[in-house]
Structures are given as structure tokens and as C-alpha cells.
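Student: These are the structures, in C-alpha cells.
What follows draws every value from the coordinates through simple rules; no lab data is involved. Bear in mind that the values here come from a model prediction, so they are computed numbers and not experimental data. Cβ atoms are built from the backbone, for glycine too; each structure is taken alone.
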Structure P
Amino acid sequence: MELPRGMKDFDTDEMIKIDFIRQKFLETAKVFGFHLMEPSPIELLSVLEAKSGPAIRDEIYQFKDKGDREVALRFDFTVGLTRYVASQKNLKLPAKLSSFGGVWRYDEPQKGRYRFFHQWNIETFGNLNVEHDAELIEFTSRFFDNLKLQNISIDINHRKLVESYINHVFESNDITLLHDIFRAVDKIQKKSKDEILQEYKQKGHSPEKLEKILEFSNLKGTPSEIEQSFDTSSLDGWNELCNLYDSLKNRGIDNIRINFGIVRGLDYYSGIVFEAFDTTSDLGALVGGGRYDSLPKVLGRDDLGATGVAGGVERIILRLDEQGVSCIPTNDTISILYVNDELKPDAINCVSKLRKLGISVNIDLTAKSLKKQMEISSGSKFSIIFAPKEFAEKNVVLRNMIDKTEKQISLDELITDAKSVLNL
């Protein structure tokens, strides 16, 4: 039997890695004061179209339910969280929310992303300023620190800055043209300049003007480095971008640079935008985010600003594997073994008492030989052996499975002070 195209099963090893990232995410979110929630996995199609327009139908799982309503599976958390906040008139602001879970996209499957994948997400809603954007970028940097991921660079930019330059070069304020050129800039990370120029020449755009935009999008560095090579005085959003840079430096975030080529592919971003990369990988952005004040307005809340960031979990797993970062938790598992069937009930009784104390315990329930039980327990921290002679004296054998040493311990002491006896 086969799965639908683009779907996969997540085996135990991968679930351990996903859970590792989830725990680090939850720990970081708690430190930053973000409150966990999960929006509905199914939304009305009209709500999802509010973010990305009718064209989104081709990229998502959408269908009619049994009530003949047009619905769709969530393709991210931003829409659901914004819908939720927009509907809560008495919500205390700023609202800081976090989510972690699965999303569905009808994209072409690619490395690190199937049609169902996991995402982490944080959003802030309210009367916002540049410090709220800085907090999200600080969160992103600290989250990667907590994952022990190295070589992470965070590139920041401002959509209005690129918009003002495009309007200047093309001498136009046409929204369709603006979004078309935004997409050209967004493609520069994936295609060569010549490919983009050829593609957009066929669309009727001036190659000379587009080349100016693409050269502009290659500008990267600190504010002072960029000001030395380009006159930024006429660019909308430049001062705000510099304030963001200064705020991040004040927060101790050093792995940042301004990059005029970061615009984010979606049309709804309205201000600060950013992406995070592993500089040693060609995998693409691990994280994307920014200000999207227009979405709450579309959902009926003119009084709400919004800024957020999200990252793909499976892509992060690829980088953790590549960098050799272990996601396996400390092995505190105990195995309980028994020499014969007569001791099996006492061994099971001990297992239940230890599990009640929150200790991870394995036991073979099929009466295998002691040798086989020992083989099965080889990955445990300790093995506790129920043997006739020792058990007659109310003792068990404690075997260290790492250095292979053994000693007798009191069964009563094991039950009453297990964590101390087992070094947990």
C-alpha cells in the first residue's frame, strides 16, 4: 500500500528529533513570554484567501465539507492566529502567541519539505513598534542558540525601502508592477541574474531598470557599510531599519546584517522583513518573518499591528543532522530482568512501582531467557535483576550497563529512594 504523493510517515527517530525541537521551542517561548495555543487545523477557504488571494487555492488542500462549505487545511499558523486575535475584542494587548504543529501545502515535494510538515511560529499583535520586530529576531537567534545550531546568519530588510526604490527606478506606483518586481528580487537567491532578466524581458519589463533593481538587491552589510556605497537618504524605511539594527546590537545579537535582497515572497508584508540561514548550507531560509499590519485590517481590525516569524522543523532537522547535533535525550531508562517465571510477578510489581514514580522502565513480558533479556536491555542505563538467592534476602542485583559493574541493593531501598539509588 502506498501513501499519497508528498506524504510520509514519521518514524521514532524523526519523532524524537521533532520533539527535541518542540521542547527547545517551548522553553524559549516561555522565556520570552509567548503563550502557547493552536488554531484550528481547518479554516474557511475565504479566511485563508484573505492572506494570499484566490491563487492560494492551487497551493493548499481545499475541499467542500458535508455541509457544502468551502474549507481548507491550514497552510501556516499566521492566518488562524490572526483570525483568533481579531475576533477577541477583550484580549489583552500586546498579545504574544506561539504555536507548534503540522501544516499542509500542495507544493511540489522538495528536500526538507513534504506536503505535510511541521512548523514553529510566534506572533505579536497590538500597537507595535520596531522593538517588537527586534524581539522576534532576538527570539529566533536565541532559539537557534538553544538548539546548538551554528553558522546562523539573520538578514534584515524593510519592504517600504525596496518599494520606494522600485517606484523610483520604474517611475511608477502601479501595485501589479511592484509585486512583479518584488518576485524578481525574491528569486535572486534561487536563480541567476541572467535567467531572471530573460524571464522578465519576456514579460515586457525593461532589462536595464530590472538590472538596477537586482544590483540594489545585492547590497549587504552594516548600516555604515551600505551608506558608503549607496545614497540611502531617499529610501523609505531606512531609518527604521537602522533603529532595528541598533536595537538588535543592544540585545547582544551579532549574527545580523542588512540585506536589500530580502523581501519575502508573500505580498502582505508591510514593513520589517527578515530571514535566517545556515551560511554553510544551500538549503535556503530556515526561518522567515516580518511585519504584516495589513492582514488584521482585512479581518476587520484596523487597530491591530502584527509581526511574526515561522520556521520549518524538518529543515532544521536536516541542519542538526549535518552539524552532528544530538537530539537524543539523556538515557535514564532502567531494565528489570528476572531469572525464572516464579520471579516474574515480583519483577512486574517493581516495574509498576517505579513507573508510578515517573521512572522509565522496560521489562520483557514473554519470559525470555535471562541472556535474551540482557541483550534487549543493552541500551539501558541500569539493569535490575531479580534472582532467587538475592530475592530470598529481599535484595536485587543492580547492574551498571555502561561499566558492567554489579552490586546488591535492598529492594525496599530501591522502591523508597529509587532516584537516589539509580542516580537519576
Structure Q
Amino acid sequence: MSAPLEGINVVEIDNYMAAPSTGAILSDMGARVIKVEPISGDPMREVGRQAKIEGKLKGYDFGFDVTNRGKQSIAVSLEDEQGIAVVHKLIEDAHIFMCNLLPHRQLRFGLDPETLKKVNPSIVHATLTGYGTNGPDAMRPGYDVTAFFGRSGLYDAMREGDTGVVPMARPAQGDHTVGLALLGAILASLRLVERTGEFQVVETSLYETAIWTQATDFGITAVDHAPVRRRARNEQLTVTGNRYPCSDGKWIVLNQMGADGFSKLCKALSTLEWLEDERFVDGSSRYRHIDMLVKRIDAVMATKTRDEWGKIFDEAGLIWGPVLALDEVPLDPQAQAIGMFPELVHPELGTYNTVRIPMRFHTADVKPSRTAPTLGEHTKEILTKIGINDSEIRRLISEEVVKSAD
């Protein structure tokens, strides 16, 4: 089987996690992705959490790997006009140019849409920023914790009740979400180029993608402009849409809709007498006494482990889910069945598990092809392919216009 994006050439100038994650997906789909890094390298190299392992793979940068696998790396100084000329030469044969540079930096390095339209008039120019390329904060740098979670209202909405501490997201949650948004825009633009032959400019940002992820809330809030109530566990609308701790300290989340949800729950908990209690006789009554009811459910749930309750809830036909710890997920039989953690082979260090992109193709070959490149690993190969001879490559390296791994 062939990959869907075989023959597509991508040049990306980006760093950290958001835009590079889009490049990783494009690579898994078969595109040739050239990662243009500064001479010092992507600042995300070697700064992530280290895997707690021994052996050959100890110290390997798995965090960088997952968003840069399958790419080729060329290290180029954009501070030198010769370096910019090299990048323009790469873009001549590209179908997609992707970057996370703010607009003034695009202009500074000759990577803005107007300049690149002259270099390649039938390319997709894709930009990912913190807040967008226009407006009062177009020049403001943004990370996912600030632009995606903070300013979008997501952190505040996720607080536990009115006095809860602002939560903290895990690394790159917002980055990888906006990476999918950029992917969608790029693929649609490729179709436009195919139909019209015209240069396409697309963009997205952490801020606007985060707003879209909360569209169910904002569809209402944009109309009434009223604060959203942040409900603590004992303030939920229904006890069958809540989360509960079990005897082993692990949690279960319930989301049982429908009029028979409470009766199903009572049957599973062996508390059918609650159905006769006038305080719990209907939804309105249960809501008025929800604090009491949550405490009662907590007491019952504390008598069994999460796995024990899971079997009981399945037998009762309840819609529930285990609240898994991160280290439990790679061992989850469902994750294994759908191949979420496939193996990847490092040419020198051996085999390890990586994370599959969140889409499957039944008649196409979509998978991680190889590990992330070292800084400048493919500099000489890439320069040779664009017609630069060996002596010129040596000169560019000696003048620190480019850097090679060897």
C-alpha cells in the first residue's frame, strides 16, 4: 500500500511542539518533511522529561522524537543572506511551507507570503502562531499554557467550583490539538492548489483553536455573555454524570444519560431503596439533595476497587470509564488493540514504542517511518539534492551558514 501524501514535499521552519506535530503527521502520511533548524538547533531538543529506563535508550529524547520523527534536518543560519537563499531554493520544489514565525520575523527572513509567492507561486504557505497574525496581540509570543489554556477561558472553566485552584495542563496538549487544526487547513489548501494552481495562505493559532474546542460553551456564551458556572463534584446537575473514587484510590467517571440512569445506578450499587426515598424520587429532588447523594454514593463506591465496580457497571449497562493514570494507558487493552503505541526502530539504539497519530487508513500505509533526525543530520544530502556541489557545501559549513552532523 502507498501512503496518501507520497510525493508531497514539505519545508518547515518551526520549533517547540505545535507546528512540528503537524509535520510529524504529514511525515507519517508519506510526505517528505525537511525541518530547517537554526545552527543551535530547535530549542526543544534535550529539554523534555527523561524516560526512567536503563540500557541503550537511556537519555534518548523521546519527547522531541514524537513530534519530529520521519523528518530530515538541515541546520541553516537565517541571519545570513546565504542561508535565506538556501531556504528559498528548498521552497522552490516544495508543496507546503510551514512555520510558527510571527509576521515580523517572516518579513525579516524573507519567508512572508508575498516573498514566497515569487519563489514558488503554487505552494501552500501555512502559519501557526499564539494569537493570529492580525489584531492587537499578533506580535505576542504564546505557548499552549498561556494562549490555548489560559486566555481562551479553558483553565478557568476547568477549575473545581468557584474557589478551585487553576489547573495545569500536561505538556503540549494544546500544541498537538492546534497541530491537527493546521493539518486540516493544509490538506484543504493542497486541494485548492490542485484545482486552481494558485498560491494559498492558511493560518491558525493556539488561541482560536482553543476557542473552537469549547464551541459548545461559547455557542451560548457568545450570545448571553454570562459567566459559566463551574460546578464542583457536589454541584453537578446529575449524579449519573459525575466522577467517584473507589477503594483503591482510583476513580471512575459516569456519564449515564436518560430517565432510567438513576435507577440503573441504584441497581448497580445495590441501593434500590433510594428509589423510594422522597428526596431522590425525581431529577429535581435529586438535584436539591445532590450533596447528600454524592456523599452516599462515595461511601458505597469506597467498598470496592475500580476494576470491581467496572465489571458491575458493565453488567448494569451503565456508561462509564476508568480514570486511567498516564502510565496505565500504554497497557490498556483497548489502546493496544487499536495500535496506539507502535514500535519504532532506532538504527543504533534499538526498538521502542512511540505514539500513533489519531487516525487510521484501511487502504493506505500510514505509520511512523523512522526516528527524529539529529541536528543537521541531512544537511549535506539536502544541499546536494538542490544542486550545491561538495566544495560549496564545505564553504557554507566553514562559514557557519549551515551546520552538518558529520
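Student: Computing mean count of other Cβ atoms within 10 Å over residues 66-73 for each of P, Q, which one ends up highest? All intermediate terms of the calculation are to be shown ahead of the outcome.
Tutor: On the way: P: 13.0; Q: 23.6.
When mean count of other Cβ atoms within 10 Å over residues 66-73 is computed for each of P, Q, structure Q gives the biggest number.
Student: Out of P, Q, which structure matches 22, 44, 23, 11, 1 when P(r) over Cα pairs in 20 Å bins from 0, in percent is calculated? List each step's numbers first, then the result.
Tutor: On the way: P: 22, 44, 23, 11, 1; Q: 22, 47, 25, 6, 0.
Corresponding structure: P.
Student: Still on this structure: Here distance in nm of label points 7 Å out along Cα→Cβ at positions 18 and 322 was calculated and came to 3.5; which of the structures P, Q was it taken from? Each step should come with its number before you reach the end.
Tutor: On the way: P: 2.2; Q: 3.5.
Label of the originating structure: Q.
Student: Once distance in nm of label points 7 Å out along Cα→Cβ at positions 90 and 178 is calculated for every structure in P, Q, which label goes with the largest value? The partial results should precede the final answer.
Tutor: Numbers: P: 3.9; Q: 2.2.
Biggest value here belongs to P.
Student: Can I ask one more? When distance in nm of label points 7 Å out along Cα→Cβ at positions 98 and 186 is compared over structures P, Q, which one is greatest?
Tutor: Details: P: 2.8; Q: 0.2.
Going through P, Q one by one, distance in nm of label points 7 Å out along Cα→Cβ at positions 98 and 186 is largest in P.
Student: So relative contact order in percent (Cα under 8 Å, 6 or more apart), computed for just one structure, reads 20; which one of P, Q is that? Intermediate results must be reported in sequence, preceding the final value.
Tutor: Values: P: 15; Q: 20.
This value belongs to structure Q.
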